[in-house]
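**Q** Below you'll find the structures, each written out as structure tokens.
Coordinate-derived values only; no laboratory data. What you see is a predicted model; the values in this text were computed from it and never measured. Cβ atoms are built from the backbone, for glycine too; each structure is taken alone.
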Structure I
């Protein structure tokens, strides 16, 4: 049976992706404005990435960005999507996130990963082969620090903790939410399952490994005696909605051609580009991408169908995060999120059945519910001593005739 949460979480995943050749200051301002827009629309979460090279993903420290966003928003939760744990001493990471937990009054979340851009690791002299091991070591230390069961002493080949402890208790109990990034391999689900954490599937929902993700998670949780919750599993998918599928495709056609890593410089048909960035950039054309189900591009009804398919393929999960890609103009992007909030999210958050049932009951019982409305109007005019205007009298007569016709059918 497919798990369906009573209230699915909806949000955005801001790597961010920006085309090289435009003002970076304005690009980051747009990222901030988008989060403010989503907060007004009632979205649940925004996750902000960490990158240090290549000039496409411009935010170096998501914690700094979150601190600024927290002052500009009211309710939306803000996560690091993700903090590359091998780049930082775990005590600093834990202490920084603890500070954000307090500053945001419980709206901060820690997303963890090994570091997606090996160009970052290259500049820091980190062997990419060691990154996943280092992530697991850092995560072990961070969890121990947050659990605060005692001083943490730990020595690895790249960090040391000596009777380490955090200065404050967490604002969120027992500690802020933590999620681990997952792509195509078992490493992310295994790390999340080992500690009973949340999961961020950042490579979409159409890759071969996606259907096996939860099995890997459960196996690791069972081995460590932990429990995992499908409600804390989120998947990142590119989303763009419009009033028609063709309009949505045209909105993003030009932006898709100049998408990050490929369109602004590299030839996507070149072997090196295909090998390095094929998974991240998707199909060659927007039509191929839509056809493969790699992105949601169409109407709200199309999105509902796509999300139902994701739930069925996964066995159920708790959140959908729109991948912030800037393939469309700012205005059309904001409109897309508005359509998502107005017509798609409520379908998966238990908001519509009660409203629809109420409407259906009223419409099915018009004769009973409004049966004496014409008499009430007529009595009001009689009590006032004023004549009933001809147009209103015609309306009252029509109501009376409709009631009598409905009663005759019973």
Structure II
């Protein structure tokens, strides 16, 4: 059997969410049954993951997918497919339907796995790769997911930072790990704790070592090294209807060329000088839903959403990005804002499917490269955030990093 993953990764596919073809939109990878649940499976369980996406091209594509295993540092592991997969090394994506009652035509694809053809058999970091049947080097999208053993249990206390200088702007994540049945020879070399805030792996904390070890109880209680910017509550817009204006929509026009709706959001403000205000959000995710129709996955239309962020002057040598599930949890060029001198504002137009969306504005800092909400959103210790904690272990008897524990929690 040919090695599909080896062929696909010839150009070194990074362990990240990425869209390689702009006709692919509205990517959702989640636990089956709940689009808001992270794509994390328990090894040897009946858990399944569901991938959904739209292809806005004119013809149906013949698509396949494969799965690649990565180590705890996000590098492709040294394993072959037979080491981590049971069954075939790839499978076809055959579940698709054409949109109806929409101005923008698209094909909606769905995939649920593990299935009878392909099943991961070990824990760790995985990348789902969707590619062209006829050309394995033509990749359309990649999405991260994880399989955990849960041999270790994780608890986390998320609270206002203890450091005096950070108390008003940062959150501290104090963590304890009970290593349970994990076999660990050297706690400082054979384990790794990764803490992620709101799916932002660029700013993840991954270099913590346990401060105290008492038998199987490991304590990661720091005062500085385990802190995150609190950030601010996510902004939102609502396009479940193209006929009625919601709270954050200023006006809606119809494009004379293609009849698609153009949704102009109200001019926004920088929040970095404002006090914290409680606001319900869905931690950066989006919900595909419509008011006029029954099935949003097939009847939801696409429209051009126009963002407008006035600023006193352009941020010097810094790029501004839209961030959230709307950007596939990435800071990619497709979601970089454009500064317009004439209006003194950052603007961006995105083609989005009808629904309810969360997003934030992040600024890229170059030395070192980092993405911060501070200059636009501000940062408050009170902000409600989602945290994912991954605990990896390795031992001399295996050639890969086990994902031994996982926790998803809100502060």
Structure III
């Protein structure tokens, strides 16, 4: 065997060993679930696709919404960013439990003043879908410096949050619904008004039909400090009322919060942190969202989160992992979400090239499996929407 065939053979063998090792590690998902496979939901090298959410319709159809913007490398630029004037909210569908997906995304919303981020969907008890987002408006050099009371990122100024609704399974969507600002917020939007409430994370609907939304707000701009607060809607997201703080601190920031109701009625908030070692933080309300107990350090890293109830009452908590090895992780919590410090960590993916990935969202498929969606990159660095399918182990 001469040198070239031997080198080729060794490369193939090495790749095979890496694949076996990665697959074995990723499928070590005891207790409670077994990994079936990873899948690509949407991939197009001309676009930077990220920040998905997923819902299952009453007929079993799956809808995945995500943020799509041009991959700026197609224009000769060096890289893409999380802010883009052409960042739109779109969706794709699957009618076969995630085995195949529509190729051409449907438009949810294109903000007339700038780019939109993170479409966060919830399907309500009446079948309607509420989707929250927030936006950034691009301004020129020399102008951005005048926005001293607004959030800025490169040449973009924050526009605050908004929501849209669909009554027909995501085929058509309402105009923007602008929520009120959080009283504690000191941030103004690009128009000079108090910034409307915003968040990346899952809302939750209570048994009484009320919609609960954890939102973030800046209480200090330099250095930036962010806290979380609860908003409640009595009319399916059309109007909102401020309720109470969820978590505040003098040093640590909290944001990107997902909510979950336990069987006993506790409202649990799973929060991303800043200046706190990327530890997940958890806060709990025992009075229906009138107040929250002091926040607690979960003891593990990862963000942001989504909590999915399983058929047996346990909770599948999935989150991004932006530390080596980069990927997607999860834990299965008890019904009341009290064992987060001791629940075993499950590795869904550990093959990320860098930390720009994650933001998972999960649902049960019509045939009883778990579909966790997220964004990740291929070997060329193109961000796309992917998923991991897991079966639920029988006890």
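**Q** Kindly point out which one of I, II, III the value 23.1 was derived from, the read-out being mean count of other Cβ atoms within 10 Å over residues 155-162.
**A** Going label by label, the one that fits is III.
**Q** With log10 I(q)/I(0) by the Debye sum over Cα atoms at q = 0.07, 0.10, 0.11 Å⁻¹ coming out at -0.41, -0.71, -0.82, pick the structure among I, II, III it was computed from.
**A** I
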